[in-house]
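Colleague: Some structures are shown below for you to check.
Taken together, the values in this text are just the output of simple stated rules run on the coordinates, not laboratory data. Being a predicted model, the structure only gives us computed values, none of them experimental. Cβ atoms are built from the backbone, for glycine too; each structure is taken alone.
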Structure P
Amino acid sequence: MTNRTQESGFDPDRLQSALDAVHRAGMPGICAEVRDGDRVWRGASGVADLGTGRPVDPDIRHRVGSVTKTFTAAAVLRQVEEGRVRLDEPIGAYLPELVPGERGRKITVRMLLDHTSGISDYLPYAFPSLKGLPVLKDVSPASLDDNRFREFRAAELIEMGLAAPPGGAPGGPVGTYSNTNYLLLGEVLEQVTGVTAEKCITRDVIEPAGLRNTSFPTGTPRIEEPHSLMYESLYGLIEPPRDYSVYDMSWVMTGAGLVSTVADLNHFFRELLDGRVVDRESLAQMQRTGPVRALDGSKKLDYGLGLTRTEAPGGRVYWGHEGTVWGAGTTSQTSADGRRQMTLALNLMRWNRPDASGRLQPHAIDGALAALHQLALG
């Protein structure tokens, strides 16, 4: 390796060592793809199945959680370009029965996209045994098992979010992350295109971007292609961690339902930031950011229209999204110039455990992941 390559962090041996460190810290399996211009490194460490010892492969399919929101946002922007949707139009103009009255008049499409609608998340109501999170008192994993094969209707989940106390006033200065917003956007897509949101996103975003290993798992709780098992710890409430790779994803489809690969996600974000998924004007709208409180309240996100902005320690700006579902986590980051990329997939979630006071404690996985991020993003 040249000195420049080593200094940039694009050293395959060091990247593999960083992946191995995450596995040794307690992650069953992890895979990643890191790109620097034309150079590509793809690696994996650990196991996809704790029972059989089957190793993780960097080409496996993975549930990517809320990275799906970037795809949904891009599909909405495509409809804006076609003139079928207006960003600052009240949502009641599209979904008068779902969002009637004052909310329908005040909340705009843009507010759904950037999480400033004030509509609360439906998850505590769809999964009532988790309602106390992130505090673990009176919390149990019962809802995870109860809902494993339950088929939700999007309207049913949206009604839960609308019935909950608002997270803020529409258009407020600080947004509140809510999956309800993105299920509503899915309903908008269906209303203006006449096809399901999943078909619209596939037709207008996934296929034009040339993604061959990205899809919605409609009609089945299983991932049909080779994949890792997905272990959920729920902050130590599930011991040992339980596999939730077989799961009906109707609980979060246009918010977090996609299955993809680390290579496909890097390709998608490169195409997006190069203006080949939506046009440059739409991309500029997606990159208008503001503060949004994360779902668990742990941090504020610099959030645009389905995109987050982060800054690496060296000052380089990255665009992307993170995502989690039960047992699976994904992070995808692409530098503003599209040159540097990192996407990684994990098969254990919510590994931190509380101390006697109930406060979640740092875990060795946290430090190992932070070191991998710093190395990979340069």
Structure Q
Amino acid sequence: MSLKVVLIVLDSAGIGALPDAEQYGDAGSNTLGNCSRAVGGLKMPHLGKLGLGLLTGIAGVPPVDEPAACYGKMAERSPGKDTTTGHWEIAGIILDRPFPVYPDGFPPEIIEPFKDRIGRDILGNKAASGTAIIEELGELHMRTGKPIVYTSADSVFQIAAHEEVIPLDELYRMCRVARELLTGRHAVGRVIARPFVGSPGSFQRTANRHDYSLKPPAPSVLNLLKDNGLEVVAVGKINDIFAGEGITRSVHTTGNIDGVNKTLELMREDFNGLIFTNLVDFDQKFGHRNDPRGYAGALEEFDSRVPDLIEALHPADVLLITADHGCDPTTTSTDHSREFVPLLVFGHQLKKGVNLGTRSSFSDVAATVARIFGLSFGVGVPFDREITP
């Protein structure tokens, strides 16, 4: 009988401001809590049954007396609040300094060689919402062929281009050029291709996004599993976040539900190892766009698939549901928020209702995953003994 750990990251599903959130401008952020109140309550009976309502006040998701899962919340030890930092820490890599950010745009020492290498001028070069800057500059981009370069409060160098103006292969080449240039003190966490289609007034980003991350600075638990002959299957943007390090197979997805479906297909295969899934729509489509109604709908849609995930678990399999940061859609900011993240752990042979408390690092997941497979990972505090009968 195969043994799988299914680790699902609900991208940006934070559950309340960390103690240092004020330093990041995020005091009062609570992605799930504030979102639930903004829409008059969430219908998430399945996550509620697992124990989600015990972690923070979520309208419509009350605390339950006998949760079906073990439950807790995790604080991020690494500085920052970006996707790469959060996922790396989940996999056992704790950073000692944040990635660089560029609230005033990128300096000439980056932009000028970038323009020289791609053979074009650019538009933008400022911090902006991805959808807003496409609406602002998309028509000019289509007339001039100049790519749109922008950033955010996160450590990202993003290039937006219409697929009929700059073909995907050329956009991806531009991103590789930027990745080569952004080193040393300018080593941003990710370079992101942001292709879009449509016409002025009705532009839409496509599923052909591609992230070019830095290589992790140290081996993660993914490397440990792979080196010990286990499968590490990356679903969604996980492979990009880890620059392929420690991954044995990568599965592309077009959105949350496709990600769930691909995860379910993998769960039914016969292999031992980790399925590491990122569901990006919460963050990309709704958090950054300050759309609590859309965020709520995506949460409820995922909740409706939780029974399918539980049913697909083999007797010894383990399902972990967590997040990588917050992105509160109810605040004035359109950026990520520095928040606690949920930790729900379910398995047919595991204990039920164990309160795992507040973990001091996301890396406790890495340590626990290693122990489930009989291995030892030197970062994080494992909780496998707390959940095992």
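Colleague: Here distance in nm of label points 7 Å out along Cα→Cβ at positions 111 and 143 was calculated and came to 2.5; which of the structures P, Q was it taken from? Each step should come with its number before you reach the end.
Modeller: Working: P: 2.5; Q: 2.0.
Of the options listed, only P reproduces it.
Colleague: Once mean count of other Cβ atoms within 10 Å over residues 263-270 is calculated for every structure in P, Q, which label goes with the largest value? Let's see the in-between values first.
Modeller: Working: P: 24.1; Q: 15.1.
The maximum falls on structure P.
Colleague: For relative contact order in percent (Cα under 8 Å, 6 or more apart), the calculated result is 29, so let me know which of P, Q that is. List each step's numbers first, then the result.
Modeller: Details: P: 24; Q: 29.
Only one of P, Q returns 29 for relative contact order in percent (Cα under 8 Å, 6 or more apart), namely Q.
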